[in-house]
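Enquirer: The next part holds the structures, each set out as structure tokens.
What follows draws every value from the coordinates through simple rules; no lab data is involved. Quick caveat: nothing in here was measured; it's all calculated off a predicted structure. Cβ atoms are built from the backbone, for glycine too; each structure is taken alone.
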Structure I
Amino acid sequence: MNGVIKFGIPKGSLEQGTVDLFARAGYRISISPRNYYPSVDDPGLKLMLIHSKEVSRYVEDGILDAGLCGHDWVVENKSDVLELAELNYSKSTDSAARWVLCVPEDSPVRTVKDLQGKRVSTELVGVTRRWFESKKVKASVDFSWGATEVKCPDLADAIVDITETGSSLRANKLRIVDTVLESSTRLVVNKQAYKDRVKRARIEDLLILLQGALLAKRMVGLMMNVERKHLKKVLALLPSMKNPSISPLANGDWVDVVTVIEERQARELIPALKRAGAQGLVEYPLNKVIY
């Protein structure tokens, strides 16, 4: 089919979060344990399950038209791709992750300069080596095959590892010295594919829906009935993205008010609205919010 988008779904820690995000955007993905070609209910998409570390390489080479992966691996691979958008979602939080330089809690190391001539272990070798060079520090940077946080102090003087909450670092009695790179999930696109009018339109349509689904994760809808004499007071409390919708009810003295708010605001806002005269308040979840 002309214009079909070959799209890389990141295998590993981002896999389930990606499937969930696509579901909220309106795409149903089914992944078989032994199949690297997930099915999706859109004939315009052909999905491949690829490790996040490799997605940007395959997108650059044109094997994939687009895909989702961490910004860290785009930088590590020096991939010549379009990073079309940042999509903040992960397995733990919706915030950017950090690659951090760490040492044991009792280490005398206080700054990167203290690691001159020392050994550092990491999976992000290229980025780490270039970072040390930018700091004018000569250190031996070795590739770690995993469980990087346990390499100190016996196998390395320091590590560079990724963290979202810092809980694993604390559990292994490690102290952060500096941040090497911040990273979040990106929609990366092959430059030639993006020049194709049909593919570009499909990729941008997909991005609109994914961004709408992400925004909706932290938003809720709110509807209420308000007597007209209380309307001004109620509207003054609403932190609406746009002006709320106001519709007259059968009883001409009352109106229906519908708006969208951040979910974290609802706990304090709903009682305040009730006190201001709103009645019949209903909070409901959203799948997509698109400006």
Structure II
Amino acid sequence: MKPSNKATLTGLVAVMLWSAIVGLIRSVSDRLGATGGAAMIYTVASGFLLLSVGPVRLRDFPRRYLVWGSLLFVTYELCLSLSIGYAHTARQAIEVGMVNYLWPTFTIVAAILFNRQPTNLLIVPGFALSIVGICRVLGGAQGFDPAGMLANVRDNPLSYGLAFAGALIWAAYCTVTARIANGRNGVTLFFILVAISLWIKYLLGGGGYMDFTFDAVVYLLLAAAAMGFGYGAWNVGILHGNVTILAGASYFIPVLSAALSAWLLHTPLSRAFWQGAAMVCGGAILCWFATRAPRRAAQATDRA
């Protein structure tokens, strides 16, 4: 197999690992608590990253990237892990995860607004389709039901609010770091900072009992591996593989995540949920096409 194909395959493994994160975080939170479980996940994942990616040399990173990158990354990961951990039920955790997966659409919109990414009118139906898809997911078995959606959100505004804020923050992270990172990747440092932040929150909140059963340890190792090795595998794919294939595959993460989460958490999902998840994916793909078409047209003009 060619090295580029191996790298692409490695990147696709990252997509599968990330798709399992919601179900695995929830499984750990059920056994070790929302904050304690998340702190353990990021601690073990930091160890995996140190082994796979290597230690961090701060002098190699631009100062602005260290400041803004760490702030946005740590805030996003806190929103992600705690929104899932604070969910009242397994189904609600899956819904919260789906809200978080608005980030691909938000990232493209942010790139258009702040990085002057060329686009066309496909961005409008793409963005609208993603939002309507989330509304359908949150509407329950009835599908697009504004009253049901509002009642669902009111049941746990903290989890849904954290998930939505996380989607916006990750879009900001992708937009900002693309301009100031200079090709550097501080994910190992950022994971360590996330772990430290969660342990501080855990201790300030009075700690809490964590029952390290065999199941808890297995889910902890799986979640940490999905987190840590997922980022490592994605970097290999992006640097040495087919970026177009990987970008297209990443937009299917919401559906893959829902499927794996439903299996891991033994939670059946309604037809309306799957339709909404597909709409979120479709909206992100339309937004992606909206930015690809002008680029191809510009390249054709340049060749002419």
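Enquirer: For distance in nm of label points 7 Å out along Cα→Cβ at positions 139 and 219, which of the structures I, II scores highest?
Expert: Values: I: 4.3; II: 3.2.
Largest calculated value belongs to I.
Enquirer: Next question. Can you say which of I, II returns 5.3 when distance in nm of label points 7 Å out along Cα→Cβ at positions 43 and 115 is computed?
Expert: On the way: I: 5.3; II: 3.5.
Computing distance in nm of label points 7 Å out along Cα→Cβ at positions 43 and 115 on every structure in I, II gives 5.3 only for I.
Enquirer: Let me ask you something else. Suppose mean count of other Cβ atoms within 10 Å over residues 163-170 works out to 21.9; of I, II, which structure was it derived from? Intermediate results must be reported in sequence, preceding the final value.
Expert: On the way: I: 14.2; II: 21.9.
Traced to structure II.
Enquirer: Given a computed value of 0.97 for Rg/Rh (Cα atoms, Kirkwood Rh), which structure among I, II does it belong to? Walk me through the numbers on the way to the answer.
Expert: Values: I: 1.10; II: 0.97.
That value comes from structure II.
Enquirer: Taking mean count of other Cβ atoms within 10 Å over residues 107-114 as the quantity of interest, name the structure among I, II where it is greatest.
Expert: Working: I: 13.4; II: 18.9.
Evaluating mean count of other Cβ atoms within 10 Å over residues 107-114 on every structure, the highest lands on II.
Enquirer: Separate question: Out of I, II, choose the structure whose coordinates give relative contact order in percent (Cα under 8 Å, 6 or more apart) equal to 20 when calculated. Let's see the in-between values first.
Expert: Values: I: 20; II: 43.
Working through the options, I get structure I.
Enquirer: To continue, here is another question. Between I, II, which one scores greatest on Rg/Rh (Cα atoms, Kirkwood Rh), for residues 59-226 alone?
Expert: Going through I, II one by one, Rg/Rh (Cα atoms, Kirkwood Rh), for residues 59-226 alone is largest in I.
Enquirer: Tell me which of I, II gives -9000 when you compute helix-only ellipticity at 222 nm (-39500 (n - 2.57) for each DSSP H run of 4 or more, over all residues; to 500). Could the numbers behind the result be given before it?
Expert: Numbers: I: -9000; II: -26000.
Derived from I, not from the others.
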